[in-house]
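Structures are listed in the sections that come next.
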Structure 1
């Protein structure tokens, strides 16, 4: 490689990680990684408890649905709150509340007073707080860096879940087998405390000022009208609506295959999610510094379709584990492109509401998708949901790849 080529390559790598030049973003990233590690630990612990108490994929599907039901019901309100109030203060409040709920979960599990009813009640409470936290967190990231580093911030923020998913399930698998389920909840509570500290240490004067929502800007209805009238914002949300409902049900489909098809336990579930995070990190890295486009979204969906097919037809557990790498990579790239599209194309004053609709399309559809896929797995076998997800993903890629659709969107925007 020539000296000039090496310089160009170094510049591209530098752009990908440019967000880390900002102190506030570094605090944001570290706090989010630690918090999400704890959340993944708790997620696997809840899965273990549900299977121990019931042994049914359908019950796990219901519990996961209850976790995300508040996003469906409260997501639009959360968007208005994110647009109207200081994002850092919102996140400090949600971190405190989630930490308290995790402690409650841990005490119940440790004392042996946990039941399906208590699991579902706390799950709904967690989901209610998370509806505000998730929307605000995505809208907050671009405020922490200079405008020219926004794409880097978006992509690096998308690595948070992958980074945490590498450690969280593996940590939970170890803790469940060595120390018991309750410890996972206390670990999660501690992680929210660390996130709270990270948010408190941020320099408020270095956070970019954004336009704040006033009554003159409208509320939920105005946000919906804005999305309907803006094709470049509407299309990513519609695509995620399909993928979120049918394809993104891994908290049910993966444990079901591991538990019932390959007859393995919590440590193997941790291994599967941990391996998939390797692909997630690769996908997020490839997406950093790359301009979003419909073509790139369609390409990532094609790869995702192939990975889902491989997961559904995997003859061995090893095959299943390896297939999670391209799955994680394509999924991270896909989400990074969609989020970048929405943040770049939406006006600052309506950004919280736009991201709340994205969160509803992604996680708010879980109450529909997870019980359905859990029931499908129970009535047929655990592989079928992956095949259905592959069909939906492939169909979405085909629609996005149609040139006429892209041209119409561009013509409407102009």
Structure 2
């Protein structure tokens, strides 16, 4: 270079921490809109996938038929790419205090190796996020978020760290880690052949987490149940994405493992009555009305949304999100159609699908609180003007006791 040794120093310029497309760097233009692909993208193409757009992400909608893929999970073994989930690590001396402030639950007695369902509310008390939080090591927590909220939540955490005095480190691992969910009755037997840790129900119960390795790749297991079956989320460094997918598919061949997509997962979660914030809730939905008030511990010091949550709790419920089922012969409503009582609008359907397991239409709907008792019937007006009768369920259409996912 012709420079003296003292002048030939590295440039202070650095590439983006998370990779971005040239479209981002070039500026706004429809044809330069960024496209985000998971580490398994080529594997999905090899399986003949049909993609859907989830924000900027290309996610598998299905590989065959969603109704058929439900059977892969309910009667065999399935695997889905969940790499688009947000993944945020929180650690440091004040990590518990930070979590107590940002989330409405309590974590002082949250033991290492445990996983919990978690929610987040805005300062207005409105539900905008749900996911899981796991205590990996003493003082190190791993929060998973929905695909659409991962960047917003990381930004929110970073903002509060600037204005509050928390000795905490927050790492956004959303793009650093890939993830799959292996689920089905034989998932434990399959995974036990790949790891040295004890995967038995006694050693690794439901809503716990463990760290291990598969083919010398470090992995974290999270035993959760979004599909309603015995299942394990597996998170690992994204650079092993394709090789890990191919390894799991090859090792799982003896168990009949099949990939399944997001539309299939939507049917599975509806059979279990699980909500998706932003789909089944909106900018007016309180956690109590959506049925996740159990995740709130409002007897602690100030936290984000506390004042408004108290107002919602004191006011009581005006409306409620309920799971429902239809008569087996009834047509399936579209998402968003009206719920009627005596010919007047009394709510709306948020999610509606045909359940191949239950052989009938199922879904979630907002209704007035006085219409929400289990066994109550209400009318749904279809897009073509027909009416169908829905019945409110107490919990879930499929395995309401949760015996399969806890087995």
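Read the figures in this text as sums done on the coordinates, not as results from a lab. What you are looking at is a predicted structure, and each value in this text was computed from that prediction instead of being measured. Cβ atoms are built from the backbone, for glycine too; each structure is taken alone.
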Consider the structures 1, 2: one of them gives -27000 for helix-only ellipticity at 222 nm (-39500 (n - 2.57) for each DSSP H run of 4 or more, over all residues; to 500) as calculated from the coordinates. Say which.
1
Upon calculation of P(r) over Cα pairs in 10 Å bins from 0, in percent from the atomic coordinates, which of the structures 1, 2 produces 4, 20, 29, 27, 15, 3, 1, 1, 0?
2
Given a value of 17 for relative contact order in percent (Cα under 8 Å, 6 or more apart), calculated from one of 1, 2, which structure does it belong to?
2
Comparing Rg/Rh (Cα atoms, Kirkwood Rh), for residues 342-397 alone across structures 1, 2, the largest value goes to 1
Comparing FRET efficiency 1/(1 + (r/R0)^6) of positions 94 and 366 (r between Cβ atoms, R0 = 30 Å, to 0.05) across 1, 2, which is largest?
1
